[in-house]
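Trainee: Next come the structures, one after another.
Please treat every number below as a calculation from the coordinates, not as lab data. Computed from a prediction, not measured in an experiment: that's the story for all the values here. Cβ atoms are built from the backbone, for glycine too; each structure is taken alone.
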Structure 1
Amino acid sequence: MKIKFLLPVIVLVFIASSCEKKKEPVSVVPPETVKEEAVQAPMPSPSMRSSMGGYYEKQLAAGGVKIPNAKPYDLTFYENYGVNPFVDTEDDTRSTFAIDVDTASYTKSRAYLNDGNIPEKDAVRTEEFINFFDYGYIAPSQKEFSVFIDGCGSRFGKNCHLLRFGLKGMKIEPKDRKPAVLTFVIDVSGSMDREDRLELVKGSLELLLEELKESDSVGIVIYGSRGKVLMEHKGIKEKGKIKEAIKQLSAEGSTYAEEGLKLGYELAGKAFKTGAINRIILCSDGVANVGETGAEGILKTIEEHKDKGITLSAIGFGMENYNDVLMEKLGDKGNGHYAYVDDILEARRIFVENLTGTLQVIAKDVKIQIEFDPAAVRSYRLLGYENRDVADEDFRNDKVDGGEVGSGHSVTALYEIKLWDKPSGDRLGTFNIRYKKDNDIVEEENIQIKAETVKRDFSQAPDPLRLAACVAEFAELLKESYWAKDGNFKDVLDELLRIRSYENDGKVIELKALVSKAMQLKEAK
């Protein structure tokens, strides 16, 4: 079930640091009653005060400057999608969801841990942790997807088995990629001056420019207090002028995201090319404080244009003053994707190593439905994808939005399943996938899931499956999932150390370090 984002920003603005002494929020103190010591509190820099839109002044008026609720970062917004429960097959035999190739939750959580903080629970989306890693799926040569199904006894779930479904998208070589008409919509409000985030945006876009082809073009829209077309679309032959425009970006003012996106779509519409990739790339911290400021209001702009063939990718930057809710929903509803850049190496992964996958979509509105055999499976639980739930009856309703998959992208879904003591038959159920091809022709594939798939012990499972299980458990622990309440980071780290074939994999080496940091931070509490 999706929960709408309704948290008014004004509530956060009026919370005082004295909440550390009183559990309930307090009102802003009238200026004539402000304590002298509050006025004399250390002031942040002018640029910091400007970027916060008066936040610190409100804090001082209320008697302090500390971040409310003992959070490591101020003004961060995440949505609580809950945690999937076990579902009895006697109540519902079908599990239906839209796929997700986003990885922002993992990189955002990585930034928390590298800063010495445990991520906020709602910042963790299990499927985005799982899909950050490479499980060695082989790309198909003749169709959009290859499908992999395997399983084993569960290492972390109690009295259950682990079932994995993997997809690998068709790989398109960079030289065969469609021409791209890219419209950068760049947030240059005051908040983008924090933590050098605008400088990281510049570096990221310069990396992207080096990978573009002569058939590609770039336009730039910026927004602060107002939106502005900074540069009409230019071909890559004029790369020097594009770079110069990017270098001149500077941060100031409020955040009129709605106007920036509207101008971006107008500019993209003027440069639209039939048969090309028409993509808006939004670079922002997701915070909006002028015009429409909530996700649902701004999404109306997206809905009007995506059906015309203009898609959107949302690329997030920054730790403090960050709105994950808006960025995740824009990437999802914009038929592009959502990624988070915490350093220039992550920018290189998105814009250099996987540019074709980032830009060229091979399948749209991808939905998966697992129909479990109630004679074999007693109950099941999908790990993650809480905000990608689709009604079972809408699986074959092609008007209902699904997920998008780019060239060479991989998608993994894990289930914990509980079997009957004496299951009947030789199958667990059916795997169904439905999607629209690039030409909008709908395809559906159905694969039987054999009972023998999950019969081996976890220790005998292939390394990629064991890695996926460890990543999922790591996410569930950070999320403080009920189903991981008896788990611990040490067990995850121990299992990771046993996976020999990933010993030299940079991502897995980093994962081990992050699990170790999380363990130390939890023990220090």
Structure 2
Amino acid sequence: MRGYLFAICFLFSASALTQPLTPTAIDSLAERAMKSFRVPGMAIAVIKDGQMVRLKGYGLRSLRTGLPVDENTLFGIASNSKAFTAVALGILVDEKKITWDDPVRKWIPEFKLYNPYVTDAFTIRDLLTHRSGLGLGAGDLMLFPDSNNFETRDIIYNLRFLKQVSGFRTKYDYDNNMYIVAGEVIKRVSGMSWEDFVQTRILQAIGMCHSAPAYDLLKDKSDVIDAHVEVDGTVEVVPRHVSKADRSAGGIYASIADLSKWVALFLNDGKFGPDSARIFSQGVQQEIWSPQTIIRVEDPGFYRIHFRAYGLGFNLEDVWGYKQVDHSGFLEGMVTKITMIPELNLGIIVLTNQESEEILNAVTNQIKDGYLGTAYRDWTGQLLTERMQANASDKFFTDSIWKQINQVLVHPLPMDFNPYLGQYSDPWFGEVTVSNKNGKYWFDAKRSPKLSGELLFYKPDVFVVKWTNRSIQADAFVVFHSDNKGQVNAMTMKAVSPLTDFSYDFQDLNFSKIKSTPKNN
């Protein structure tokens, strides 16, 4: 009898396990996920055992044009570009032109960080592993929002002003700027720009014919997505990110068809094509896919994760007992994800044209579960619920702040704003102006013109800057400080919403007042 009951239980459990999704099921998943997360367009590739299970575009490239996404539609892959930078350096390692542990100053003598010891000890490997000791996203305001005028040389110079918040090589904190330095290393070692090196040694070498290292380098822009952001409840087209300085950290534009070749390259140990031409060595791949920086696992979660780490341009973790290699990419109005499980010879790519991290994970996990054979979980439903809860919590918090601000707008308090007026300067971000424009108080960043907005009173010496460009979902507190004589002499900032993207690192700014504005200006 006990054996009979065991057999029944076993059959029930087996029937509850997921199976690989059919192409039709993947299509249904994509359509439901796009509707749930309000994403206009998406492209998906699933590669298993060297075969293409699904390669397809869904929805619209742009709400402005209404044109459809296909397998050749080009997306900004954002931080998935980082792995291309790691591979480019790996090619130079294979050619014995560098080693992973060369000091950065060997190639960029002017490279300098706040701590002299860290400056001297910093290696090429350190550039790729997010363990510099700088805080999460430190210095990213030199890159975001787009249209600022910081160039590569400015970013390299300004790194010396960013103070470390943890011990060198002791903690993972994601960092875009070090990948910009890595791109400069490639330029100085190879004699080619990062763009030319990636184009000729990687993209062309593996047949990524439609792709380019940057939007403005695309030969054909007839089939490219627009960026979309949800602003005040409406999804709308926003200007694309086109900065030249951060291409080695996030500049590549690629199609789902081309990226499938990139994934196939890794699943084939660095070899590509019918002749198995080797692009990089097995040793380089092993180094790229080996843990370099440990990331603390707070909760094993559904996938029973035991370890998490960052390699060189990729995240590494175990899922259901298998090693997973993945990375996500986020730019204004577009997000992407590449996932590989080498032991299953499986690759999954998801590209989108809206800022929804949840859709990346919902689609990737649902497809992945079929190959892992896990118990069924509705990832779209679960992650949508979690997102709605997070938004509701954030709204409750921020609404209380705006309620107080609006009360002051309706019933103004007697206040002299003149002491706050003037020019302020931060060592790495540069100057901002606090001014009176037609009776309204205003914040303008000299080197980042999109960071312009009205200053609204919140509490004594504390204001909130409401950015005029509402697609910048990063309104910030502005706190004025006084010296021992009561004269306003400094200013600091902090994002209002806990959900603000970490690249708006206002907390790293420390402004000193350099010039007061005469009254009644």
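Trainee: With distance in nm of label points 7 Å out along Cα→Cβ at positions 90 and 226 as the yardstick, tell me which of 1, 2 scores highest.
Mentor: On the way: 1: 6.7; 2: 3.8.
Max of distance in nm of label points 7 Å out along Cα→Cβ at positions 90 and 226: 1.
Trainee: Given a value of 0.80 for FRET efficiency 1/(1 + (r/R0)^6) of positions 146 and 258 (r between Cβ atoms, R0 = 30 Å, to 0.05), point me to the structure among 1, 2 it was derived from.
Mentor: 2
Trainee: Ok, one more. 1, 2: which one has FRET efficiency 1/(1 + (r/R0)^6) of positions 234 and 394 (r between Cβ atoms, R0 = 30 Å, to 0.05), as calculated, at 0.95?
Mentor: Working: 1: 0.10; 2: 0.95.
Only structure 2 yields this read-out.
Trainee: Name the one structure among 1, 2 that distance in nm of label points 7 Å out along Cα→Cβ at positions 122 and 170 of 1.8 was derived from.
Mentor: 2
Trainee: Can I ask one more? Looking just at relative contact order in percent (Cα under 8 Å, 6 or more apart), which of the labels 1, 2 belongs to the structure with the highest value?
Mentor: Going through 1, 2 one by one, relative contact order in percent (Cα under 8 Å, 6 or more apart) is largest in 1.
Trainee: A value of 1.5 was computed for distance in nm of label points 7 Å out along Cα→Cβ at positions 98 and 434; which of 1, 2 is the source structure?
Mentor: 1
Trainee: As an exercise: FRET efficiency 1/(1 + (r/R0)^6) of positions 370 and 466 (r between Cβ atoms, R0 = 30 Å, to 0.05), calculated from one structure in 1, 2, equals 0.90. Which structure is it?
Mentor: Numbers: 1: 0.90; 2: 0.10.
Of the options listed, only 1 reproduces it.
Trainee: Comparing volume of the Cα convex hull per residue in Å³, for residues 242-385 alone across 1, 2, which structure shows the greatest value?
Mentor: 1
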